[in-house]
Structure formats: C-alpha cells, structure tokens
Structure 1
Amino acid sequence: MDRHDELDIGAGGGAQTTARTSVELLQFLDKSVTAAQRALSKTTDEHLMTTWRLRFKDRVLSEQPRHIMIADGVFSHLAHHRGQLTVYLRLNNVPVPAIYGATADEGH
C-alpha cells in the first residue's frame, strides 16, 4: 500500500521512463497498471479517507481524501485524455472508435 501522503511535482528528481518503441510503452503501461491494482487491492477504507496532497514546491495545488483524488485525478483525467484523442482523430479524418457504444460519426 502506498503510504506517501503527497506528491511534489516541483521537487524534481522524479523517475522518468522513456519508451523508445510502442512495445516498450505498452510494457511500461502494463507494469504500471499491475502496480496500481496491487496497491489498491491492499488498501483499506480508512486509508482511502486520509488526506493526500498534490504540491508544487511550497504551494498546495490540491488536498483531498485519497478516494477523491483517485476518482478525480485518475478516472476523470483519463476521460479528459480520451476526449482529446477523439478530437485528434476527427481532425485527421480517422474514424473514432466506439468507446461507450456507437459514436456520433457512425451513420454519416
């Protein structure tokens, strides 16, 4: 279970992984998803109610219970990037795949 109470994105020195190929990128994604699933499976309701902070140096950007940060910072953020991807695909005349059923593009 991750016991870090905050992430300071202004501290520098964070681990950066650079994928040289799409295969490496997918391997990194799979490894990260597995680690997240493992961490979530070991947590408790009490731990998810404790406060977690996102900081930039001395400035607190967000401070909320962990369960809110997971919902907003992970799941909602993924939806945001999915939206960006659909715009990119449309701008490049690439059919948008069905995400939650048929798309508005189907049948046109």
Structure 2
Amino acid sequence: MSADVFDKLVHAFLGDPAITTGRMFGSDGLKVNGKVFAMNVKGDLVVKLPAGRCAALLENGRAHPFDPGHGRLMKEWVAVPPERARDWRRLADEARTFVGGG
C-alpha cells in the first residue's frame, strides 16, 4: 500500500517544473531544484524538515528518526510510517518548501 501512496504523491508533485525524481540511499525520491526533500524508504515516507519540526513529530509519535542504514541518524530527516499516510502530502509539501527555500 505505501508504494501506491508514494506513487500518487510523486504524480501530484510532478506538475511542478522544479520537481524531479531521483534516488538517494537506494530509494526513490522527490527533488526540488536538484535536492531530495522526500523519499520512500522501506515503506516509510522520509522527509527533510527543520530540526524543530522534526523534534515535534518525534515527540508526538508521528514519526521516528531516520537512519539510512549506517548506524547514524540523519539530522533534519524523519521517517513517517504508512499508518500516518494521511499526513504524507502535507509533510511532503512542508519538506518541499523547506528544501526549496520557500
């Protein structure tokens, strides 16, 4: 299911000429101006957000820290599980704005 939700998310963003797709850490992702802002990693939506926003999502249990597999957590990145897929579009929009500079 999460792959389908992510595919719909990708299609929603591809109408924007600044948005492209690409890979990061071996996962499919969305880029704005060449920088990844969201990706699908093992069924989770992984997004880049300001540190304070990440902390709030972690604190309220809506996300978990993102570890790309080398044992070190990525700053300003959180993983949002498929159970929270209803939040994915909004969080991806936030990430696009953050990474794209407005």
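The table below gives the values:
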read-out	value
Structure from which 15.8 was derived, mean count of other Cβ atoms within 10 Å over residues 5-12, options 1, 2	2
Which entry (1, 2) yields the derived value -12500 for helix-only ellipticity at 222 nm (-39500 (n - 2.57) for each DSSP H run of 4 or more, over all residues; to 500)	1
Comparison of 1, 2 - label where distance in nm of label points 7 Å out along Cα→Cβ at positions 61 and 93 is highest	1
Among 1, 2, which structure scores highest (criterion: distance in nm of label points 7 Å out along Cα→Cβ at positions 53 and 69)	2
Structure with the greatest value (metric distance in nm of label points 7 Å out along Cα→Cβ at positions 21 and 45, set 1, 2)	1
Origin of the derived value 11, 28, 35, 20, 6, 0 (P(r) over Cα pairs in 10 Å bins from 0, in percent; candidates 1, 2)	1
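Just so you know, all these numbers are worked out from the coordinates, no wet-lab data involved. Source: prediction; values computed, not measured. Cβ atoms are built from the backbone, for glycine too; each structure is taken alone.
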